[in-house]
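Several structures are given next for inspection.
Derivation of every value follows stated rules applied to the coordinates shown; laboratory data play no part. Just so you know, these numbers come straight off a predicted model, no measurement behind them. Cβ atoms are built from the backbone, for glycine too; each structure is taken alone.
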Structure I
Amino acid sequence: MYGNEQKGNNIWDDPELFKPKIAVAGVGGGGNNTVHRLNVMDIKGAELFAFNTDGKQLAMLDPKINRVMLGKELTRGLGAGGFPEIGEKAAELSRASIEELMYDKNLVFLTAGMGGGTGTGAAPVVARAAKDAGATVVGIVTIPFSLERVRLETARKGIAKLRENIDTLIIIDNQRLVTLYPNLPIEETFKLADEITAKAVKGITETITQPSMINIDFADIRNIMRVGGVSMISVGQGQGHDKVRDVVSSTLNNKLLDVDYRNAKGVLLHISGGEDLTLGDANQIGSKLTETVSPDASITWGARLMPGMAGKVEVIGIFTGVSGTSVLGSIPRDSNETMEGLDLI
């Protein structure tokens, strides 16, 4: 008998021992909103962090969230004033605190709104601290409406810096939300973007850490996310007799970044449904959603049965290594290339 398997000291008795340590780091106002929503949704298996230069916004968050004031001596807790340079400097001043919080994490979801001061400037610093600690870092960011020309240009520059410090970047384009939901009030558009991000993070995290119909292996997540480049997220719903067909069609048509997902390098699918969701349904959904991606693509999927979803199914799909033309310009297939108008490498 091995020493650490003696009675009362069996490593297999500790259910937390082999679970990855997952964190969600919300940076700036947009990122903090996502973390707040995840806290309300009672996410299981992830630690929540809110980083901001605005003390008032941090004070409004639940104390259960780890709240971190960035660069207090610089901003006095009054925010970055829309200047990414201030957000970056504030994060650098708090670098030691950030590193201490990220040091043991295996997977970090970093969420932020691009185009403002704190999210745009501080997110790359937080991402670098997590990467230096050895974590796989997945950025999920929103970009402004196309009419917000100055903010959009600021977002482009922030994304260029952020991509240097993460494994993959999932972009949610607010302009796509306008296209998909043209009658939605602007404030509801922002809430929808937060909700989509929160649902994706919660679904993936809990399918890794909690008992599910089909669990997602952390190593598979890491391999897909390390494909790199720009990624898109798509969401879909279906219900009733044709729920499988409907959810596939809905997911493929509800891309939140105007790019080409065909021949994507990696696909991560999370399927949620009621007790009536069968293994055959889940497999059919996964097969149809991935039939046009690269033959060499890494594909992983998970499925959870959720209360209150009888007769319904919902899919969140993340396609990594996509290409095409979006509001950001031309996005190349190869992550070592550059976006048109952006010096990314």
Structure II
Amino acid sequence: MSNEKWSKEKAKAWYEGIGPVRGFNYVTGTAVNSTEMWQADTFDLQTIDKELGWAKQAGLNQARVFLQYVVWEADREGYIHRMKQFLEIASGHGILTMFVLFDDCAFSGKQPYVGKQPEPVSGVHNSGWTPSPGFELALSSDQWSPLERYVKDIVGQFSTDPRVLVWDLYNEPGNSNLGDQTMPLVEAAFAWAREVEPDQPLTVGPWGGISEAMSSRLLELSDVLSFHYYGLPNRLNLSFILDECRRLDRPALCTECLHRQSGSTLIAVLPLFAQENIGWYVWGLVQGRTQTWLHWSSKEGFPPPAIWQHDLFHPDGTPYDAAEIDLIKSWPLASAR
């Protein structure tokens, strides 16, 4: 049945068919969080078109894009329309999209809400970022009926759309000190998404803040494997994930990477990804209102860092490091194998 987990053979055929994945995590430079990106009055088509044009010129071909449940809840028809507009622009630049439905990251310390979003706090990394759907709802299984409708609606609307590459159902479950408390919602999201029988594979990736047992379960649930890697460019730091990928014998994507300040640079990690046949997505694209060029530990009033943590472009489209762009354009041909 098509509503079951993909076979290894199907996953491998899919991966062979899409070619090398050179991706980026994308939030519009004019948005402080996913709510501001998707709300009607701040949805910025002109900026999206401009910034995705820079991504295309850099050789990037996949975008990982965070959705926000509360925007869908408040304006379902408008939200679906805006998603279609985004896909039209992205595909026009030769970019396919991975949508992320849920997220436990809460850098702002706030829960999501519709309406005017906060201004960025000077010196603070991702100062306005909120989770999706929010912790109270994520932890209340007796209130999940709207979450089920959300997953089935979003995935169902685009289940046969070739512009959608893959569904990342949940970003960093367990973040914000939640541990394994949101694993029941992860499990439910896989079940709900499979009920609408999408053509695209499903995934949720382990990250550095969870246990090996939880990591293994996320990989076992996924049609294609994914993970986050911000560590030093040393194989030992990836040994568990790489061993699991080999054990499960499925294609793998690193859906978040690039942490220059620790030495986890593209020049350091892309050769490893090429050798292991792992697609990748940098965080992020443009120096914008999320302020993710700042270090995770940056505080209000801190001066700009000498080295950016994330992001590839200045707001005018100038590359932060032209050598990185050259490497992206040539990957994997110029990477060590």
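Which structure, out of I, II, was relative contact order in percent (Cα under 8 Å, 6 or more apart) calculated from, if the result is 14? Only structure I yields this read-out. Can you spot which of I, II the value 20.0 was calculated from, given it is mean count of other Cβ atoms within 10 Å over residues 43-50? This value belongs to structure I. Which structure, out of I, II, was Cα extents along the principal axes in Å, for residues 251-298 alone derived from, given a value of 33, 19, 15? Source structure: II. When semi-axes √(5λ) of the Cα gyration tensor in Å is computed for each of I, II, the one that comes out at 26, 25, 20 is II.
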